Every structure is written in C-alpha cells, then in structure tokens.
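Nothing in this text is a laboratory measurement; each read-out follows from the coordinates by a stated rule. On a predicted model such as this, the values are computed, not experimentally measured, just so you know. Cβ atoms are built from the backbone, for glycine too; each structure is taken alone.
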Structure I
Amino acid sequence: MLSRLVIRNYTLIDTLDISFSHKLNILTGETGAGKSIILGALSLILGQRVESKYFFNQQKKCVIEGYFQIKEYHLADFFLDHDLDYEQETILRREILVDGKSRAFINDTPVTLQVLKQLGEQLIDIHSQHATLEINNGDFQLFVLDAVAGNQSALSLYQRTYKLYKQFVAQLKEIERTSSQAKIDQDYHQFMFDELDQANLKADEQEQLEQELDRLTHAEDIKRNLARAYYLLSDHEQATVIQLKEVSQNLQQAQRYQAEIGSLVDRLDSSLIEIKDIASEIDQIEQQTQTNEARSSEISARLNLLYSLQKKHQVNTISELLLVKDAIAQKLNAILFCDEEIERLRGEENRLHGQLISMATDLSDKRSQVIPQLELQIQQTLMEVGMPNAILQIKNEAQPKDQLNRMGLDLVQFLFSANKGQVPLPMSKVASGGELSRLMLSIKSLIARHTALPTIIFDEIDTGISGEVALRVGTIMEKLAENMQVMAITHLPQIASKGKAHYRVYKDEQHDLTRTSIERLDEQTRVTEIAQMLSGENPGAYALQNARELLSVET
C-alpha cells in the first residue's frame, strides 16, 4: 500500500507531504483545486513519461517520492531479477530536472523508466472512468478467475515451470543453430586439423631447425675460420703452441736461479696442455663440418611449412599452433556430441511440455468450475450499485496444446451487458466509462477477499449516480477497503462519508502565488466538508445535520 506521498515543486504544489490510511481514503475538493495534479504526480513515480516541464519554481528540480509497504505483495523475485535491494518499505522516487530530463530510483538505486513502470503497475491501479481499463486485458481476466479459484500457488508453480521450459526451448534453438552452422564448417575444420596433425608439430623444433640451417648455410665460413684458428695455434711457423714451449724453456732456465719461477712454469705448462686440447677439438670440428645441400633443402622446406602454418593461423610459434590445433579438435568433438546434447534437450523439453499441459489442464478445470459462482456474485454486486439488469458472462476456451503461454491454455473473455435485452458483448464495445468503473469496483471487491491486490485509486467513478446508489457504491468501497487500500476522488457526499481518512484538496493564494495544498480533516471539519458537498459553500443546519448522519457523528 501507499503509506506516504511527498511532492516537491510540481505544477501548483510547492511542498506536499501526505500520509495515507491503509483502508479507504477519500479526496475531495472543488473542481480545479488540484486533485488531478496529485494524481499526475503519482503517475510519474509509476513510470509515466514527462509530457512537459511545469515547475512551481522554475529554478529548482521537481521530486516525487512514494513510500510503499510491500510485504504482502510477494515481490522479492522482482527485486532479485532486477538486482535491487528488497525492502518491506520501498521508496519509488522520480526527479525531473530543470532541463526537462528525469531520473528514476527504487530504494535509492537508479533504474530505467520501464523498470519503474513494471513495479508501479504492481503497486498502484489508477482507475478512471475515462481510461482504458485493465478489465479488458486477458491476463487480468484470468487473474480474476484464478483469485476466486484459489489458483495462486498452482499458477505460481506453473509459471516457474513455464519459465524453465522456455529456457530449454531457447537453449535447444541455439544449440540447433550452432550445430547446423558447425556441420557446415565441419569439413573446413577437419581439413585444418588434419593439416596441423600431419605436420607432426613439436614445441621446440623450430628453434633447433633454424640453428641447424644457419650452420649449414655458413659451413664454408665455419671451416675456414676453424682451419685458420688451428693453423695459428699449431701449424704456423710461429704457432702459439711453439711460442709457448719456447717461453716455458726460458722460464725453466731462469728457475735454476730463482725458485719461485717454478710456479709460473707449472701454470704455463697447464695452459699449454689446454691450448693443445683446444687446437685438437678445433681440428675435429673443422673436419666434421661439411656442406649438405640436401639437408639444407630439407630443413628449409620444413621451416617454410611451419612459417606458412603460423601465417595462416596468425600466430608466431609452434606452441601457439598446437593451441590452435587443440581448439579445432574441441570444435570437432563438440560437433560429434552436439546431436547427443540436442536429443537430451529435446527429451527434457518434451518432459516439461507434458508436465505443463497437465498443470494447465488442472488450472483450466478449476477456472471453469468457478465461472458460474463468479458471474452470480458480480451480478449481485452490480445490482447493489444501481445496475439491476447488468450481466457479466465469462467465456473460457482451451487453446491447442502447442499454444501454451505463461497463463496456461485458456483464452478467457468477459462479455457484458448493462441493459435488459442487450446481448452481452466484449466490454470495450458496450460499456460506458461509468458502467466499467462500477463493474471494476464489483470485481475488485470480490477478488480482494481472496488475494492481496495493489492499491486502487478510483478517480471520480461516481459520475452519473446519486442518492441511494451512491451510498451503496460507498458501502462497497468501504468493504473493499477491509482487504486492500482504496483511494477515491469523489464529489458525492454519500461516498465521501465512508472514508477512514478524508483529505480536502484546496488552492491557497498568497503573495501573488497560487498553491495547491491538502489537509486531513478531523471530525468537525469533515462534517463541514460533507455539508458543503450536500448544499454549497454556506451549509445550513439541515445540511450539517445530514452530514452528521452520514458520518454517524453525534450532535
């Protein structure tokens, strides 16, 4: 229910802060006082688009906040689905900036206008005799049947199952699409895999081959340099080995006269042995180094293959080529197992479809069973509100099993006739605004006994009625408010007298400014307001007494 409404800087409203009763709230006031302005502000936090920027103070933004008690409305899933904080007192806020842009919030979290509208529709039902009513909506008509039939739990389970079923259907379509495309590409992927597989790739092969090819390409240079090195170390007439031997002999001669030179001789002899070994290994390597055109061609061909594969797959190493090969293998395996997964999903889809058909059939049976009771009870209520010849006829047809939807298999239609001898037809074709308003009141008063409904606001649905009928309408509103919050904007004292809380909307002119204000009436001011509604601005004693009688107030 709406527990509090705060409006700042909207049209003729400077600041307005109203707390509402959880039962029947009555709003009265002269034509043009601003009742529609309050409704307009309320509609903004229910997701209506801003048609124009109309501020009380053009230099400040407009802010509308609605405080809602939502414990009874089972909305936790909505908040979870939209990643919002769930609070039992939820605040809807709308800000319209001076440049005309607007922002929407739910519990201080920014949301899109669509999300705000979706939540608002589950919290407030603004009911005007001039509006296109939800009563013509097939889902609402099914909701009425389900409320009376006690189908809430069964419908909730059905809808959860239906949601799961639709997920399987979507998943199946996607995997079938993927499988179809994959099979088109299968030959291509197989060719690519075979090409990589036949290449017999090894992670460190490329570096080794490049080094070997480099050696073979420069074999002549290697031999020439090795031979020259060996020549300088061993074969030259002034070879390093020969000169070192001569140095060693000179040191040995000097050693006879200076003993410490002996250590130098030993070190030089060790170096001579190492240099001889180096010369020997150089000679061996030089002898083993050969040019090999066949091997060079073989390596070049192998490297060209590797480079070509890397370029094709846009990678730079064999390790990356191996990763590409693994990825292609996974695609091929997925194709092989795709048919198996499709069959599994089809089996689950069929199982859920059968389960849904069974659940939908049970829902349909229960809906059909309550139709006579529902028609009778609504007809009796319509008689009470001054429509003795009105008839509501409910048709319910089961659709083919392949036309399952989130509400089941039923196609329901409410047919209405307000006048004697008139054939019942769809309400949009035969019912006037006032008739639809009273019909909606009758329906809501019935289903409110069975389930929690959002707050309903009746905006001047009393047009065209008076006297005893108006009193009956007020009584029905009063009963309706025992199970839900009701707000009624009315010009009829008979209806106004039934409210649990009564608010007067009025214009206040100060300092060349006109403001719309609202006040909650106490017992005495309420008597005066009802009396004025009965007889005019200056009510006499009779009107005041009549008002007291309507309000059951002692003199």
Structure II
Amino acid sequence: MTTPEEVGAASLARKILSDVFGYDDFRSSQAAVVAALMAGRNVLAVMPTGSGKSICYQVPALARGGLAIVVSPLVALMEDQVAALRKRDVAAETINSSRSREANVDAWRRVAAGETRLLYLSPERLMTDRMLDALAKLPVSLIAVDEAHCISQWGPAFRPEYAGLARLRDLFPHIPIAAFTATADEVTRTDVASKLLGGNAVTHVAGFDRPNIKLSVMPRDNATKQLTGFLSAHKGESGIVYCLSRKKADETARALVDKGLHALPYHAGMTAEARAANQREFQSASGVIMVATIAFGMGIDKADVRFVFHTDIPGSVEAYYQEIGRAGRDGLPAEACMLYGLDDIRMRRRFIDAEESDTDRKRREHQRLNSLIGYCESPDCRRRPLLAYFGETTEPCGNCDLCLNPVELIDGTEEAITALTAVVMTGQRFGVGHVVDVICGVDNEKIGRFGHDRLSVFGMGRSHSAAQWKSIIRQLIAKAYLEIDIGGYGGISMTQSGHLLLKGRETFHYRADSGPAPKRPKASKPRRRTW
C-alpha cells in the first residue's frame, strides 16, 4: 500500500520533471528507479541507450536537495551534461582535467558554498583523499555512477580506475547510490551490485530490445564492396563504422572520402585535439560517417545516427549491443550490419590471450566471444539469441536479415539429440570442445581420464566434422536449447527447452552455411583452439 510520504515524493518528482525538464510523466522504465531513489534506496539500473537514464538521477537529485555527485568516465560527457542542465537553469558543475586550475577552483567554491545541486566528477578525481575529505563536510544527498559496468572485473569493459568506487558505500553509508549501465549480463550485474552497493539494492533491468534497429550479419567476402554497398542505402545519413584496428580505421575513412563521402577517423592513435574536433563535427553536422575503433562511442549523445556498421566482429555480445545501441536513439528506423570473418575472430582470440589479466578473466572473455559467434551463426531471428544472452525471450522480430530473408535450414533434430545426450552424459559441466571430442570419438587423455570413451554417445557423430558439430552446438545455444556458463568454466548445460527437444517434443533445424568461408591456408597454421 502506498504511503502518504511516497505519494508526496512521487508528486514532487513529477513536478520537477515537468517544470525543469518539460516532460509530462516518466517512462515506465524510469518511474521505478526514481521512486527507489526518492525513498533513499540503492539502485542498480540496467537501461538501454536512449531510455533516459540521466533523468533517473537528475530528478531525485533536485528533489532530495543537498549535493548530488555524478561519476562519469568521460570529460566530454560531463561537459555536455553540465551544459544541458545549465540551459534548464539547474546549478551543475564539473571539475575535470580539461579545465584550467582557476576554472576548477571557482567551480569548487560554488560547490562549497552550497550553490551547486549536481557535481560531475571522474572516478579518479572523486576518489582522492582530498576530494573525499572535502565532500564529507558537505550535505551529499545522492551518488550516481554512470557506466557502472566498468567496475566489474567480470565484465568485458573493466576499467581499473573504477575499482576504488567500491569504497563509496563505506564512506557515505547513509547516502543512496545509484549505478547505471546500458549493458550488463547477469554475472556483471551481480558483481556490480556486490562491489558498489554491498548487495543491498533495488535492481531494475529494463527491456534490452531496440526493435527499431534492423540487425544483419554477413560473412566477409569483399569488405570494401560490402561496406560501400551498405552505405549506398544510407546516403546523406549519419552513422558509425567500427574497425578492429587504428590502421584499418584510417584506411577505411580515406577510402570513403575518395568515394565522395563525408567520413572522419577516430581512434586512440590520434591527438586529443584531432579526436575532439572530429567528434564535434559528428555531433553537430548531418551526414557524417565516423570511422572508428572502440575508442569512440561511450557517452555519445546523437539521436539521429541511422546506422552502425562493423567491419570486424566485436569482442563480446555486450560490446556489440552497446555499439549498435548508438543507432536510432530517436526511435526512428536504424540499421546495424556486421561483417563476420575468420581473420578477425583469430585476432580477437589473440587480443584476449595478450591481455595482462589472469586466466579466469581470459577464459570468460573467450566464452563471451563464443556467445557472439553463436549469434553470428544463428539459424533464424538474430534478435532472439541477442536478447536471450541478457535473459529475455521474444518472438521472431521480423526486422533482421534472417526474418526478412530466411536461409535454407536442415532438419537437425537427430544431431541435436546426439549433442544434448553428450552434454547430459558428460555431466553438463564441460565446454563445447570436449563435448565435440566425445561426439566425434576423439581418443585423448582427458576423455580417457573421465571415462567418456565408455559412454554410448562416444563416436556417434563421426559422420560430421568437428567444425560442423561446433557450429551445430553454437546454434543450439543461439536457440536457447543449451546455455553456456559465462561466470564459471564455460561448461554447457541443457535448458528447459533442451529437455523438451531431447524428449522429442520439439524439432531443431540448423543452417549448414554457418560461419565465414575460410580463406586459403597460410604457411604458418594458427594455433588450434577449441571453442
């Protein structure tokens, strides 16, 4: 039952929303987050790009009075937020490295005098002893952490400077903390809630679906021709082309300029001034194509991005989801297309192996990449495995390449039952590589050690190659008959749908053309990796 206090808080929040921001009411995904913060609760909010996350902490910050601290990883994003709030006559400040010492000192004087409602800081600046001591003397009423997935070592976007934020709940024990992110799987969400919020939080996960974005994946053939063909359908529109390397971003941008397109490069190898200039042009002008590495994107607030094109496979489903989420923020039709090739999969593997991180993290990142490969090999409807990765289910979307142009499928019910049987018989704790070895009858030390060569399913799949079985299993994962343990050791297990399939109550069809066509082998064969 709603209390008078809750009714009053909700009324005040809606008044601020209307008077300051010009909106009549909250979106359903915003209302629950605002209510929890107004009640003084910690909140973990996972909300897709364009869903209005900033409103969720700006309104409670103004309603609760005192000083709200907003933690943001990017100077440009902080500056944009402060500028937008000031246009609405909200007293907001940022203290950051792009400003002169005098400007930062003046901003702090206004904060210390109680004139400021929202203060935007980077995690590095906030977590200095001097800043924390100074803030402890002020009436801090709310702390909001943007891009909160960066705090999780389980996540693919971990930033070490975020780790110190775990101290906030002890330093400000009675102040509600709000953690916001656009993308985080269940493992990452649990880790963020534990580290930043001490496990004491209201978790709100808004729907991940962005139905206005058309999804498509193409095996790489002639990348330049495929990209220019795609762009011909988006003449005069703004978009982002993501490349795996700085060199490729530069080369692709030059190639597009030579074809008369307004294309700009963006990557960490450029000077800060050149990156900032290109970003300003992209933000303010229409018809600009930003050709970038993953250095571009976090904090980009441009509503009319009509397309995102990946010339190479990203590193994980989370990264892919976050990057395509920069398209269509205005709710109008947009398109996301990805090229899928063996070379960039190998490169992604090498990136992971070269990380200065422990074995567990590398293992998880390989598993995340595996999940994205499964998405690429999906036999039908791209959106179903994409949303299933984040724990959501959906009917075929009608707005992806496989829904609009279905591929030829083969009845693989018999193969599926073989694979599911192997998963069950081996204990539902081994990875894809081991299960495939069992199915194919591979005689190795590991299989012998566990006695899996004595299982009835051992060698039952010798009629197919190991590569074919891996593709079939990835498609079983993409259709949610199997699931992979990202947070554990990569073991695959059967879902409830898998049980129905194993019992003969469902059928399974797979695409035999999955995976990019292999190129001619080079002299030095790459190291074999099991999936």
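Below is a table of values for the structure above.
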{"read-out": "Structures I, II, by relative contact order in percent (Cα under 8 Å, 6 or more apart): label with the highest value", "value": "I"}
{"read-out": "At a computed 0.85 (FRET efficiency 1/(1 + (r/R0)^6) of positions 87 and 135 (r between Cβ atoms, R0 = 35 Å, to 0.05)), which of I, II", "value": "II"}
{"read-out": "If distance in nm of label points 7 Å out along Cα→Cβ at positions 15 and 399 is computed and equals 3.8, the structure in I, II", "value": "II"}
{"read-out": "Structure responsible for -13000, with helix-only ellipticity at 222 nm (-39500 (n - 2.57) for each DSSP H run of 4 or more, over all residues; to 500) calculated and labels I, II on offer", "value": "II"}
{"read-out": "Source structure (of I, II) for semi-axes √(5λ) of the Cα gyration tensor in Å, computed value 43, 28, 22", "value": "II"}
{"read-out": "Which of I, II yields -0.47, -0.57, -0.60, -0.91 [log10 I(q)/I(0) by the Debye sum over Cα atoms at q = 0.15, 0.18, 0.19, 0.29 Å⁻¹, for residues 287-326 alone, calculated]", "value": "I"}
